[in-house]
Structure I
Amino acid sequence: MSKLWGGRFTKETNQLVEEFTASIQFDQKLALEDIKGSIAHVEMLASCGIIPTEDAKQIKAGLKKIQEKVLNNEVTFSVEDEDIHMNIERMLIEEIGPVGGKLHTGRSRNDQVATDMHLYLRYQTIEIIKLLEKVQEAILIQANEHIETILPGYTHLQRAQPISFAHHLLAYFWMFERDKERLEDSLKRVNWSPLGAGALAGTTFPIDRHQSAKRLKFDMVYPNSLDAVSDRDFILEFLSAASILMMHISRLSEEFVLWMSQEFQFIELDDSFCTGSSIMPQKKNPDVPELLRGKTGRVYGNLFSLLTTLKGLPLAYNKDLQEDKEGMFDTVETLIDSLQLLAPMIQTMTVKTENMLQAVSQDYSNATDLADYLANKGVPFRKAHEIIGQIVLYAIQNNKYLLDLSLDEYKKFSHSFEEDIFTVLQPKHVVAARNSYGGTGFEQVKVQLKLAEEKLGI
C-alpha cells in the first residue's frame, strides 16, 4: 500500500521500521478529537475561500460518517498508515474519493496531533475534576457523621494529640481541593490552539487560525508556530498535577491500610472493596487502597519519562514527541479508575468509633494539655513542659495513664494542679479545647465543614 507521503521515496518502508515508528496502536484513542479538529479546519478552509464550499460539505459529511463508525467500533486501524491522522485521511478518501485529499490543505500532522492532544486533555481534565469532587463529597458525608468521633493524631507515627476524625478526613478534602485548583488552572494552558501552525513555519494559504480556534472553543491561539507544534508543557503540567493528586490518594490509602489492620482496628472497608487469601481463609485484604498506593509510581514515571524526552529536543517537531502520548493516556486512565473507586470506598467504610476512643484513653496524647494547664496557672511553658515530661515518665514507670494518677500524685510535681485537671484530661475536652481557627475543636470543625460545603456548592 503506497504511503500518502510516499512521492519522494523509491523503496517501501522496512516492515520493522513501519512497526517501530507507527503510533496507531495507541493514538487511535485520539480518533474523535482528530475528526473534531478536521471538521473545524475544513469549515475554516471553506470560509476563507481556500477550498470550494461544496468540497468542504462533502469532506465534512465523510468525516461525520467516519465519526459514527468510530463510535460504533466499526473501523479497523492500519499500522501501514502509521498514525490516527493518516488512517482517518485514508478512510475519508475511500469514503468520498480524491476530494478528501483537500482536507490536509494548510496544516501538517505536527499541528494536527498537537490539536488532538489539547482537545483530548481538555475533556479528560474536566472529567477528572468531576470525579475528584465526588471523592470530596464522600469525605464530607463521613466527616459530617464523625465530628465528635475522637482518634489519636500522630506525628512520626507516634501518638501525639487526640483529634476529631472529621478533622482528619477534612485534611484530605483540602488536599484534593488544591489538586482540583491545579487542574483547573492547567486548563488555561491546555486551551490553546496550535491548529494551522503547519509543520513549523505556518502556511502560505490565507487561513484564519482564530476562526478554527473559536470553532473548537479554544481560548487562545499560539502566537508562534514553532512553539505551537513543539510545546508539550501543557501535558507536563497535567502530569505534574496528576502526580501530586496520586500522592495524596496514596497517603490516604496508606492510612486506610494501617487503620484496617488488627493493630489499629479503626475502620473496616466494605467487603466489595477487599479480597481474600487463597490459603488463609480468615484474611480480608485491603487490595484497593494498596493498589491505589502502588499505582502512584507509574504516574510519577510518566511525568519523568516525558521530562526526559523533552529535555534535549531542538525546535521544532521531532519523532521523539511520539512518546508523549502513552504516558498521558495511562495517567488519565489511572486517575479515572482510582477516583471512581476511591469515592464509594470512602463512603461505605465503617468507622469503629469505640476503638478510636479506647485508643486515646490508653495513651499519653493528652500530655500537652497538662503543660497548657500549668502555663495558664502562670508556670513558664518551658518549665511546664519539663514538669509534664517527668509526670509522663512517672506514669510509665508505674504502668498508669495520666487519667489514672491521683491529685496527690500530681501535686508531688506541682502545687498548681487542682481537681479540674481530670476534666482537662478527658479526650473530648482535649479536642474541644483546640478552638483556634483551623483547629480540631468541634466548633471549628463545623466551621470548616461549612466552608468545604460552600467550596462544592452544597
Structure II
Amino acid sequence: MSHLSRRALLRASGAGLLGLTALPALSACSGSGSAPGGDAATGTVTVWSWTSAAEALRAVVPAFEKDNPGIKVDVQDIGEPAIWDKITVGLAAGGQGLGDVLHIGCDYLPGYLEKFPGGLADLSALGADAHKEAFAQGLWPVVSGKDGHAYALPWEVNPFGFFYRKDLFDKAGLDPESFRTWDDVIAAAGPFKAANPGVALIGLNKPGTPDADPNFLQALMQLQGAFYFDLKGAITMGSPEAVRALTVIRSLDEAGLVADSSGDHGWSNLVKAGKVAAAPLAAWAAHYLETKFPDQSGNWRLARPAAVTAGGKRAAIVNSTHLAVSATSPRRVAAWKFVEYALTRPASVNAMFTAGGVFPALTAAHTDPMYAAPSAFYGGQPVLKTFADLLAEGADATNYSGDYARALKLAGDAQVKVFLKGADPAAVLKDAAKQLAQQTGRTIA
C-alpha cells in the first residue's frame, strides 16, 4: 500500500513535488550528472529505503559483500514519507547529506530530474545501458532523462490486474475471464446485481473525502497508453483516452456497480464485509488481500484487466520504484556496483522479492519456479504468473513529470464532479487540463 499512501499524502497536503517548484536547481551540477563527488570503488555504501523494501535490500547484502570484497553496505530504513523530504532537502542543498543509493518512486523521479539536474548520477556513464532490454517494457523511459541517459535502474514494477470474488460471480453465472472490454463488464450489471443484492463491483471514494482516489482512472488511461502528460511533457488530461477512462467510471456508477469507499478504511471495510466483488489493482495487492482478508481464502481469483476499447491493450504498469545513485556520492562506482548487483541478477531480485514482496521489474527473474507456484488463497491459481504474463505482453511508458502532484489533484477533483454533480467527463477534464496548463506553463497536446 506504500504507493497509495504516498499519493494520498501528495493529494492531501499539496506537498511533495509541488514543493519542488519553489526550490532552485543544483547550481554546481550539470545535466550530465557531473556533480562534485567521487568514483571510489570501495568503502561503505549507504542505501536509503523504507520498511519492507529496506528489508528486501538487506537480503541481498551478504552475497554482495562476499562477491565484492572492499565494499560494505548499510541499508537504512528512512521511513515513508520521511524519505521524500530527506531526498528533496538533500538535493536542494547541493547533494549534501544524501545516501549513496536512493530508492525513488516513479512519481518523484521525474521531478528530481527536472528540478535538480545533475543531482543524480548518470548511470549510463557507468554502464547501465547494457541492461536496457532487461526490464519490463515501458520502464526504461521512466528512468531516463531528457538526454536519453539512465539516472536509475528499475526495481519494483506493478502491473495492473483484475482481482475478483469467484464465488460471487459464480452466483450470477458470470466468468470475468470472458470480459474483453469494460463495456462487457458494464453489460453484466443486471445478472450480477440480481444474484448479489447489496454487492457492488468495485469501491471508489465518490465524494473525495478525505481525498479523491483517481488511481483507477489512471489505470484506465494507462491501458490506452495515455496519462496526464505525454512523453514530451505536454498535457493530455483532456485527451480522448482520458475522457474514455472517466466515462467508463461514470457508466459503472450509473449501472450501480460502484460502492462509496470514502472515510477511514472505507475500501477495506467494504471488502471485509463482502460488499464489493472485484478489486482492479496492481501486483502489490496480491499479498495485501491475502494478508488482510484471510477468511476469504479460496474465493479470490485474478484475471487480466478488460481493455478500454475493443482490441485494446490489457497490460499496463501503474507504478514502479527505482534505485538511483547520488551524484555527490564519494563512492559512485561502489554504489553503482550494488545497484547493478541487486537489480540485474535474477537471484538477487528474487531474494529481495521473497524477503520484501517487491515484484521485480527484471524479466529474467520471472522464469523462477516460484512464479508458477499455486496460491491457496487464490484457489490454487498461480497469480504471480498472471502478472508476469501481463508484463510480457508489453506496457506503454508513463511520464509522471515534475507536475504529477498538481495533475493528481485536478484529476481527483474532476472525478468527484462526475460522481456528485453528474458532470460531463469531457467537460471537466478539458477544464482540468486548462487549469494544469495555467499552473505549470505546460502546453496542452
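Taking 1.1 as the value of distance in nm of label points 7 Å out along Cα→Cβ at positions 161 and 353 derived from one of the structures shown (I, II), identify that structure. Going through each structure in turn, the value belongs to II.
Once Cα Rg over 2.2 N^0.38 Å, for residues 297-376 alone is calculated for every structure in I, II, which label goes with the largest value? Provide the component values of the computation, followed by the final result.
On the way: I: 2.13; II: 1.48.
Top value of Cα Rg over 2.2 N^0.38 Å, for residues 297-376 alone, among I, II, belongs to structure I.
Can you tell which of I, II yields -20000 when helix-only ellipticity at 222 nm (-39500 (n - 2.57) for each DSSP H run of 4 or more, over all residues; to 500) is derived from it? Before the final figure, lay out each step's value.
On the way: I: -20000; II: -12000.
Clearly, the read-out refers to I.
Figure out for me which of the structures I, II the number 1.16 belongs to, where Rg/Rh (Cα atoms, Kirkwood Rh) was derived from the coordinates. The read-out was computed on structure I. Quick check: 2.08 is what I get for Cα Rg over 2.2 N^0.38 Å, for residues 105-168 alone, calculated from one of I, II. Which structure matches? It traces back to I. Upon calculation of relative contact order in percent (Cα under 8 Å, 6 or more apart) from the atomic coordinates, which of the structures I, II produces 16? The read-out comes from structure I.
Every number here is computed from the coordinates shown, using simple stated rules; none is lab data. Quick caveat: nothing in here was measured; it's all calculated off a predicted structure. Cβ atoms are built from the backbone, for glycine too; each structure is taken alone.
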